[in-house]
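*Asks:* Following are the structures in question.
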Structure 1
Amino acid sequence: MALFHDNADVSVRPAIPGDEVAATAAQLRSWRSGLGSIVPDLMDRIDAQAMTAQWAAAITAPPTAGHRVLVALAGARIVGLAAVVPAPDGVEISALEVDPDHRRGGHGSRLLAACVDLGRQAGAEHVYAWALDGDEARAKFLGSAGLGRDGSARTLATGETPEQSIVELRWFAEI
């Protein structure tokens, strides 16, 4: 008798041209699920077509060899994505999102591990990630993966007034 496991066909791979539509959909679903209550006005102003075009460019014409986009798969379906960019003494994870219908299946951990592997291959000493202030789920995930806050923060303008800004907190780990 053969046994079948629902999560037997899960993986992470480099993104390829054509992945941008599914990657954008996974990211938007993740943002709406996790951040919609924190920054609801921002969610209403996202241009999905522009976002898809940005992912297409990141996949097909990255600015350097150190810029990489990865996708998480459940079977053949893209259920998450991550993006890695070079940092002065390491790599920064500029995106790491998993579709809410596929969370708690190890996709986020596999994406994070793949980002760390890319950093190690590039000779990086640290991995960095940013989490929106108030995003307790992401903070819990990063902490459980061994990252810790380093005290850095940045404010990102999301509109025309200072009230339309968000604060992100930086997390890091030695690799």
Structure 2
Amino acid sequence: MLGPQVQELAARQIVPDVVERTAAHSATGRVAAYLAYGGELDLGPSIEALVSQGRDVVLPVCGLDFTLDFCPWQPGDELGRGPYGIGEPQTEPVEVTSIDVVLVPGVGFSGDGSRLGHGAGYYDRFFARCFAASHNPRRLGIAHDLQVVALPAPESWDVAMHEIITPSKVIHVSN
């Protein structure tokens, strides 16, 4: 477990790369982010930077049927509690095709873009909905350096990241 000071430093260190990589792939300015859960890297400082640049930030809302929608949110807006106790916006979901970039949390990532989540498949199902709508948002995995590891071979439904951003580097994946 990383201590609070290390977590805070990591959250600040990724801001320039999140802002740069998001700007490079965001035509509409809509970015899907997340609120950290457990040991996930905190996107708070990155969200603040994105909002200050006029980006439209949407956060995940977990459905009881393992679906994932994204709803508009700005720092200071009220949050409800989702099924896992994570804060969720109380606004209406946006269309999946309106999201240019998705900042994706995970338990682990590998250099080939594979991702290990918490096991419920929310993000894989969300990306399947995007693909069904002929939409392929840029997928940026967000990880602590120690979360980039060798992972088992992905399953057929696992969706790879385009890039992985850590406090020390950006890994560009060829997929």
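*Asks:* Quick check: 62, 36, 33 is what I get for Cα extents along the principal axes in Å, calculated from one of 1, 2. Which structure matches?
*Replies:* For Cα extents along the principal axes in Å, the value 62, 36, 33 is produced by structure 1.
*Asks:* Comparing structures 1, 2 by mean count of other Cβ atoms within 10 Å over residues 86-93, which one has the largest value?
*Replies:* When mean count of other Cβ atoms within 10 Å over residues 86-93 is calculated for 1, 2, structure 1 comes out on top.
*Asks:* If FRET efficiency 1/(1 + (r/R0)^6) of positions 102 and 150 (r between Cβ atoms, R0 = 25 Å, to 0.05) comes out at 0.25 when worked out from the coordinates, which of 1, 2 was used?
*Replies:* 1
*Asks:* Also, I was wondering about something else. Out of 1, 2, which structure matches -6500 when helix-only ellipticity at 222 nm (-39500 (n - 2.57) for each DSSP H run of 4 or more, over all residues; to 500) is calculated?
*Replies:* So the calculation was done on 2.
Read the figures in this text as sums done on the coordinates, not as results from a lab. Please read these numbers as outputs of a predicted model, since none were measured by experiment. Cβ atoms are built from the backbone, for glycine too; each structure is taken alone.
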